[in-house]
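Enquirer: Structures incoming, each one as structure tokens.
Here, each number is a calculation from the coordinates, and none is a lab measurement. The structure displayed is predicted, hence computed values, not measured ones. Cβ atoms are built from the backbone, for glycine too; each structure is taken alone.
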Structure 1
Amino acid sequence: FTLAILAMNQALQNHKKVVVVVSHQVIAQKRCLYLSKIFSRKKVARTFEDLNKDIQILAAADLIVTTPESWDVLTRRWKSRKGFN
């Protein structure tokens with residue numbers, strides 16, 4: 001995971017968004033707290049399986065922690081959604 005942290009840091013320094021996919025919402029919550037401490041100057045958020053709320057999170061956050069199910073719902077028809085542009 002240390003190499004992933006370095007890669008995340010480099011991407012965030014280049015003003016890119018980072019998506020971390022974990023297996024369960026409980027793990028997402030813990031990982032979000034952990035990454036918030038490491039990247040304290042960046043906006044770290046997790047998805048909540050609520051499409052409207054998640055689209056707002058995607059637009060505002062620099063680093064998004066999500067589950068495969070949430071990411072699938074969020075990115076389905078991504079070309080027609082606001083926040084992906």
Structure 2
Amino acid sequence: MSIGEVKAALGEANYLLEQSKTTIEGVGTTLDEVSTLVLATLHDSQRTEAQQARKAIADAVREVKLALRAIAAAEESGNAYREVLG
């Protein structure tokens with residue numbers, strides 16, 4: 001694989017990462033809206049199901065944040081490597 005091909009592959013990877021980031025940000029926005037409604041509805045409930053729902057929402061929010069951080073790290077690494085290639 002030539003340097004030009006590597007740069008092209010890194011460019012494509014960066015494009016795909018941007019698409020993934022946009023999609024996951026959309027999921028995060030929807031999750032924020034839904035979680036606001038769900039948490040308001042479950043506010044005073046001590047039922048096991050309510051506790052499980054609150055935990056599931058917190059876990060989902062955490063996963064969105066982790067995914068966005070992983071994408072940002074991958075973008076940074078790819079861009080740094082492209083710069084090294086010239």
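Enquirer: Comparing 1, 2, where is relative contact order in percent (Cα under 8 Å, 6 or more apart) highest?
Expert: Looking at the calculated values, the largest one is 2.
Enquirer: If you don't mind, another one. A value of 2.1 was computed for distance in nm of label points 7 Å out along Cα→Cβ at positions 55 and 71; which of 1, 2 is the source structure?
Expert: Corresponding structure: 1.
Enquirer: Right, here's the next one. Computing helix-only ellipticity at 222 nm (-39500 (n - 2.57) for each DSSP H run of 4 or more, over all residues; to 500) gives -15500 for which of 1, 2?
Expert: Only structure 1 yields this read-out.
Enquirer: Another question about this same structure. Which structure, out of 1, 2, was P(r) over Cα pairs in 5 Å bins from 0, in percent calculated from, if the result is 3, 14, 18, 15, 11, 10, 9, 7, 6, 4, 3, 1, 0?
Expert: The structure behind it is 2.
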